[in-house]
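Presented below are the structures under discussion, each in the form of structure tokens.
Any read-out appearing in this document is the output of simple, stated calculations on the displayed coordinates, not a laboratory observation. Given the structure is predicted, the values throughout are model-derived calculations rather than measurements. Cβ atoms are built from the backbone, for glycine too; each structure is taken alone.
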Structure 1
């Protein structure tokens, strides 16, 4: 049985719910879902320039959890950019 997910402090919201390549209908694209916690971790570290320890404190998670969230978020963004997939952004988990 998996451990229950600890609630995370998420303050930022994406400006849009989805990003996709231009000129391709959404129904023709493979979709990649990014969770609100992954979005928030990437926002704090990559956009706001916080150190991982500081961002982890803001989100109320361990530094290792924050690092895992950032790693997953970056991989999803890279996958979408390189392979022309749509990125669905969750409002909240």
Structure 2
């Protein structure tokens, strides 16, 4: 990913360039790019002294889940749904 300190401009640029790229990329890249953006936002929060164990757990699951996108679409989708459940429980 990026350096230890993520800047909000990096996240913004990633999200917009991903949107442009998604017009010509496979369908699964959409959820992948959104998860990567979420991970970048978590890293940005950590770099700005926002410490949260739930965010750490979410980020850990995102990193595991994104590795599945090219090898196991079903497990990737299950992983995304599990991340969503974790977020809902934390709210």
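Could you tell me which structure in 1, 2 was used to calculate distance in nm of label points 7 Å out along Cα→Cβ at positions 53 and 77 as 2.4? Mind dumping the intermediate values first?
On the way: 1: 2.4; 2: 3.3.
Of the structures listed, the value fits 1.
Quick check: -12000 is what I get for helix-only ellipticity at 222 nm (-39500 (n - 2.57) for each DSSP H run of 4 or more, over all residues; to 500), calculated from one of 1, 2. Which structure matches?
Computed on structure 1.
Looking across 1, 2, the calculation of relative contact order in percent (Cα under 8 Å, 6 or more apart) that yields 45 traces back to 1.
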